[in-house]
1. Figure out for me which of the structures P, Q the number 3.8 belongs to, where distance in nm of label points 7 Å out along Cα→Cβ at positions 75 and 91 was derived from the coordinates.
2. Assuming 12.0 is mean count of other Cβ atoms within 10 Å over residues 11-18 as calculated from a single structure, say which of P, Q it is.
3. Out of P, Q, which one gives 24 for relative contact order in percent (Cα under 8 Å, 6 or more apart) as computed from the coordinates?
4. P, Q: which one has P(r) over Cα pairs in 10 Å bins from 0, in percent, as calculated, at 13, 32, 28, 21, 6?
5. Work out the source of -14500 here, i.e. which of P, Q gives that when helix-only ellipticity at 222 nm (-39500 (n - 2.57) for each DSSP H run of 4 or more, over all residues; to 500) is computed.
6. If FRET efficiency 1/(1 + (r/R0)^6) of positions 19 and 67 (r between Cβ atoms, R0 = 25 Å, to 0.05) computes to 0.50, which of P, Q did it come from?
7. Ranked by distance in nm of label points 7 Å out along Cα→Cβ at positions 27 and 51, which of P, Q sits at the highest value?
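All of the numbers you see were taken from the coordinates with simple rules; none came from a lab. Remember, predicted model here, so these are calculated numbers, not experimental data. Cβ atoms are built from the backbone, for glycine too; each structure is taken alone.
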Structure P
Amino acid sequence: MPPAHQANADLDALIDEITVDAHDEDEQLMGFENAFDEDASFPWHATVVGEEVQVLSVGRAGNRHELIATCQRNSHCYEIALLDVDLDTDPQTSRLMAAYRRWIGT
């Protein structure tokens, strides 16, 4: 199997693991929220629109149907769509992010 197909198969397996008990998209999103809470290494370094930040946590906010990153820069905290964050972190967290992007369709 070519490396790209293997990577996709690995991400698909991770998505299946995260969403195994979910009955709808909202529960699948909750599965990703739990996966980041349990397996990501916080805080991690990232960039948002070219500015360096630290991601302190990932979760859901309000009625949004996406994950939100709580980021800190210069002692100020901001909530930003996780998809708008370019991360520079450990392989496990990067793998979760890749699976989330694949699941969400980006």
Structure Q
Amino acid sequence: MKKKCFDICVDNDVSCPVDDCRYWINYEEDLNCAIVCANQNGPLSLREISDRMGVSFVRIKQIQDLIVDKFTKRLAKQGIREEDVNTVLGALKSGEEDHSTME
């Protein structure tokens, strides 16, 4: 099987030179690759994301809020209650995955 570009970058310990790649980020410590970043660091804080993306923490928070709002509205259209969505989101934020409160 052909190696992915991020595997080649990791194997050779070089930053990705392909800046038009959809996974490219301007962050040398992660070899300029969002895939490498996720594999090496796991979940990131909003501050860590803002550092890697080169935008303010406030802007990252605004984007997160928009995504959560869209997510909640789509699930509501499917009949999932907002309090159940909030329970899951709260568990995800705290690192827990306890879904026992959901019906």
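1. P
2. This value belongs to structure Q.
3. P
4. It was calculated from structure Q.
5. P
6. Q
7. Ranking P, Q on distance in nm of label points 7 Å out along Cα→Cβ at positions 27 and 51, first place is P.
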